[in-house]
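None of the figures in this text is laboratory data; all of them are computed from the coordinates on show. Since this is a predicted model, take the numbers as computed values, not measurements. Cβ atoms are built from the backbone, for glycine too; each structure is taken alone.
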Structure I
Amino acid sequence: MGKYFGTDGFRGEANRTLTAEQAFRVGRYIGYLFEKKEEPCRVVIGKDTRRSSYMLEYALAAGLSASGAETYLLHVTTTPSVAYVVRTDGFDCGIMISASHNPYYDNGIKLIASSGEKMGEEITDEIEAYLDKKRPEPPLALRDRIGATYDYAAGRNRYIGYLISLATRSFKNLKIGLDCANGSAWNIARAVFEALGARTYTINDAPDGTNINENCGSTHIEGLAELVREKGLDVGFAYDGDADRCLCIDDKGRLVSGDHILYICGKYMRERGELAGNTVVTTVMSNMGLYKALGRLGIETVKTKVGDRFVYEAMQQNGYRLGGEDSGHIIFSKYATTGDGILTSLKVVEVMLEKKAALSRLADEVVIYPQKLKNVRVPDKEVQAAVLSDPRLAAEISARESLLSDGGRILVRASGTEPLIRVMAEATTEALCEEQVNALSALIEELAGQKSTAAVTAGA
């Protein structure tokens, strides 16, 4: 993880840790890195509904143009749509402006390679070096080499058509709820489901620049659950700010997590001979209940670090077709190179229709173990690293894992996007989870205080 670019791009509070000046410089260097002799490089940009997304969009476009790149604007759209357009329309690079599920005052810059995959570290390391003025200023384009900027809403519309084409059946007579999180999905998801014939009920589809993810979407799924129960819907789907993740509400108003989705779709794909390698790729955050359920079917699993980027890398290296995270980033590598919330919704409905089964029945085959997750904020990434490498923390984790034995597990890791340490415990009871998480969180806070004091003393 670099100084600026984490597991999901360059993310921070707009105009505090992520500024228009930095976005301009990112654009400048990307235009320089992908420069061609005979023709200008082509970069496509999408954004979510945050107020600061417009500022960053124009700054990136200005930087790209100054370096001679041609910029194509998709406007408000989803992260997976940018990945789709990059790889199908021959762009040199794609940029998505979004902080995903974070609050509106945060924002981010996600870089997407020409293949539609997240940009590799060799490129982001070069950009970071330039941002820190460890690289010389690239030459400015002059005269007819100065780049231009174009409207490219047609690319977003083609992505909508692509999603519609993937449905195997009409959705007529299905009643479907959509929580668009006041984000990127608001002008795409409903269009897709209504085109397929579903009777659609949409909430949180009126973005105003400051209400993205606010008590809605995949991080606040209670509103969708209430809608499903109140209207008697067949299923509900909740997206995050840039619609690369999806969680579900079943016909009984219960949460269907990313782990449930991996099981439901993994089982279905295996029955159809489509589960390459008989394997589902997960992250270390997936629940023990998923592994036990897949194990009963004889389906293998591979674990990666947290982040759909790492999931996709494992899938690509081994030819696997299904992978994802419990948070709802699900990748169907036959159709997409990133997590795609709307695509995931379509695949879940496909299983329901083909199996003629309610989502509640499909999900009940997975028994999820109680899990507790707590985020402990630390002053900065240096303190974060120091705490995680402290032998006292390692010893406490080991002791508590021994107490849980085979009936649970503990995971302590750094956030890839914020100065947080995430503490997770899984056990047979909620009380056991709570006990482990509280004890470890208290120790982390103590160690963080010590590291911070030591750093201040050393600085003095």
Structure II
Amino acid sequence: MWRPWAGRVRPAAGWATMIRVENHTTRPHHVAIVGSGPSGFYAAAALLDAAASEGPDVRVDMFDRLATPWGLVRAGVAPDHPKIKSVSAQYDKTARREGFRFFGHVHLGDDPAEPGVVTRDELLERYDAIVYAVGSQTERRLGIPGEDLPGSIASVDFVGWYNGHPDYVDLAPPLDTERVVVIGAGNVALDVARMVLLTEADLRATDTADHALDALVGSGVREALICGRRGPVQASFTTTELRELADIDDLGVVVDPEQVPAGIADDDTLAKGTRRNLEILRGFAESGPDPDARQRMEFRFYRSPVEIRGDGKVEEIVLGVNRLETDDSGRTRAVDTGERETIPTGLVLRAVGYRGLALPGVPFDEDTGTVPHTEGRIGEHSDDHRREYVVGWIKRGPTGIIGTNKKDANETVRHLLADLAEQTPVEHPDDVEDWLRDRCPDLVDQTGWEAIDAHERGRGEPGGRPRVKVVDRDELIKVSRP
């Protein structure tokens, strides 16, 4: 059995043992964090930092329904961006700190009889607070005819497929098409477009899951068309993502000069990042694509999907041509002109945003896809949720970069610590780890994850890859029990 304090300085009294301080009986506070992505780890680090200084004595247990931690850093960041993935080293340091435990293959649900499921009420019986860090797990829908045809795929699914998320291993996207149409004008749209166009050499240097690696290397895709409903000014690409396109071997980038006219970046009322993006796009428009490039990426702005057509599968997409109007509130919106373009394609990737899912027993705003809160406190909106908190995308929506989650988590933790200081720690009805191992037969703890991590890295070394991911659930469990 895993010993959570192995190799560490173990507190003499243990986690749930009573400690006498100046004639006052106290126990450590225990916080459950549901979700092991960036926001969850930043919240854990903030809690443990407080415990290491003069804050309340806090212990953190982190839960994830997968066997592996790190959330979108493992299963969302594009494989050809290893520098972004390197933030996981910070999470490893947090996981090795005194007072932290990881429990994978634990699902928050509403049926305690189901193996691997624990309920909100059961966690509240055992923890002084729960922090929900579950992110935005599904897609925003286009709401157009043909959206569900085979070959029309949500970016969240496609990204999970090439990153080795166990839920998407069997996706099998149709890559025998010459053209892919990507709907969206943000970094995820750029990621999926870039991944289908990378050379074999570039792909084989990454931790792309093997099943996806083989499919992408054998792909027939030669062109990715990125469509944004508004203009280049409103696009939400980051400058780094745009700039790196010029460094990709055998890729020609196409931008219509009329959509990015000369002088468009000179407007000093625009944000600095927007102006830099416009300069890059204008540079692509002026230089034109390399005529000898094997692959082609085209940006087409002022386009909205109207219909996806095909006989039993995607064969073409109809785009509406838009113009921009500014409403009374100053917001720029796209207005359909009635003009249409029909683009032949066998694969449409929908990258118009992510959306959160409701958690059992937790308040949820269907309009925003987030949990209602006040600076992370769910209890500010409901007396029944005084010991529950929220961080990350399920708190604020799918916005910002990985680092944005640190400030977000610190805000929530500040309030959580203030609340803990005013409450008596919960009496544990049983040993949490023993209870979990009984309820979750496939439980993967921190030692198990470290075994998976070492195994994957070892598999990658012969080919010069960061890792070769294990994607089968049964194999993950087996590897976690060396």
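Just a few scattered comments:
- For P(r) over Cα pairs in 20 Å bins from 0, in percent computed as 22, 51, 24, 3, 0, the structure of I, II it came from: II
- Mean count of other Cβ atoms within 10 Å over residues 49-56 - highest-scoring structure of I, II: I
- Each of the structures I, II was assessed by FRET efficiency 1/(1 + (r/R0)^6) of positions 297 and 449 (r between Cβ atoms, R0 = 41 Å, to 0.05); the largest value belongs to II.
- For helix-only ellipticity at 222 nm (-39500 (n - 2.57) for each DSSP H run of 4 or more, over all residues; to 500) computed as -13000, the structure of I, II it came from: I
- Origin of the derived value 20.9 (mean count of other Cβ atoms within 10 Å over residues 97-104; candidates I, II): II
- Origin of the value 21, where relative contact order in percent (Cα under 8 Å, 6 or more apart) was derived from one of I, II: II
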